[in-house]
Each structure stands twice: as C-alpha cells, then as structure tokens.
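Here, each number is a calculation from the coordinates, and none is a lab measurement. Predicted model, so just to flag it, every value in this text is computed and none were measured. Cβ atoms are built from the backbone, for glycine too; each structure is taken alone.
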Structure P
Amino acid sequence: MTQHRLTPADDGRTLAVGSEDVVVLELPEQAATGYQWTVEVSGAAAVHERPADDDPGAPGAGRTRVFEVRPGPGRSRVTATKARSWESAPPVERLAVELERR
C-alpha cells in the first residue's frame, strides 16, 4: 500500500494508483474565517475525514483538514473546494485530481 499525499498545489494532476493505495488530501484552513473544505468524489472512490496530526491550539487557530480517498476500479475524480457555506461566491481555493487505478 502506498500513500499519496496531495495539497492544493497538486490541483489538476492525474495520479496512477494501485488498488490498495490511499490518497491523502492535506488541506489547510482557518475555520474562524468561515472558509471550510468540502470534498466530493465521482466514480467508485470512497472518502472519509480523519483527525489531523496538528493541534489547532487556540480557538480559531489554523489547522489542516485531512481526507483519505480509497480509489475504486477505473477512473475517479476528487474535487475539494474551500468556501463559505452561506455564500454563493465561487470557492477561494480548489484541488481537483483524477485517479486512474492501475
């Protein structure tokens, strides 16, 4: 099993992954600003959030949200967007990757 760690800097990548591989999205946010990450997958990929290793410390301090994606057969698309849920404005940050299971 291989872990592939991705950040917003990896936006637009296509990644070849094995059937046992895990794609880890590490997404920085500062929840006190109201901007939070949401993750959507298409295809047969499964995604879940896990606790980050960093401790946010003081209330409102920045943290890293961590999502694990397990690719399904074939091709999947993972899209993470950072936005305020109550605004209709476009996301302020995005990470979209294609996963091709080999």
Structure Q
Amino acid sequence: MTSDTVWTFGRSCCIIKYADCIFTNSFHAVCFGALFQRDMYMFSRKYGGKAKDMCKVLGIENRYFADDMFVEREPIPYGEVNSRIACMKERSKRWFESALYT
C-alpha cells in the first residue's frame, strides 16, 4: 500500500471480512469481526476499554490480552457468540419499540 491509500469504512470492513485472523485493539473491529465470524485476538489500549467490555459481552474474554503475553487459543465458538448477539438484537428491538410506542 502507498501512503496515499484512502481508508474508508467499506475498505476496513472488507479487510475484516476476508481476514483469516484479526489482531486489534479496536471496539469496532471486535464488533465486525464477531459479525463476520472471524478468529480474533484483542489487546489493551492506553485509554478506553470498550473492546474488552465487548469481549465480555460476547463471551470471548479469553481472547483479550492486557499485556504482552499472547497465547494462541482454540477457534471462537461462534454458535455461543451468535446466540449472545441474537439476544442483544432482541433486547435492542424491544427497547426501540418501547421508546417509539409509549
């Protein structure tokens, strides 16, 4: 890539979607990695813990590393992760419906 490469949302999503494995400290990369069912590892940021929080919500907190000690893990059990995502979607849908119609 050249220094004049333009990074767009679409390009970033495409990179995540077709990656074999993702190493990130980005909340959004964790979210899209989960939606695209990619194998991934997350590491800490100096500020903010949204990526770590999302790992807990998705039940993949063992993929989060707060130090330099990386340990390879078994593939992510996306059956469980997808069930959690479905529950979050349903809860969000109920909240929106409640907010709109009450």
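Details
- Which of P, Q yields 36 [relative contact order in percent (Cα under 8 Å, 6 or more apart), calculated]: P
- Label whose coordinates, when helix-only ellipticity at 222 nm (-39500 (n - 2.57) for each DSSP H run of 4 or more, over all residues; to 500) is calculated, return -16000 (choices P, Q): Q
- Structure (P, Q) behind the derived value 95 of volume of the Cα convex hull per residue in Å³: P
- At a computed 1.4 (distance in nm of label points 7 Å out along Cα→Cβ at positions 20 and 68), which of P, Q: P
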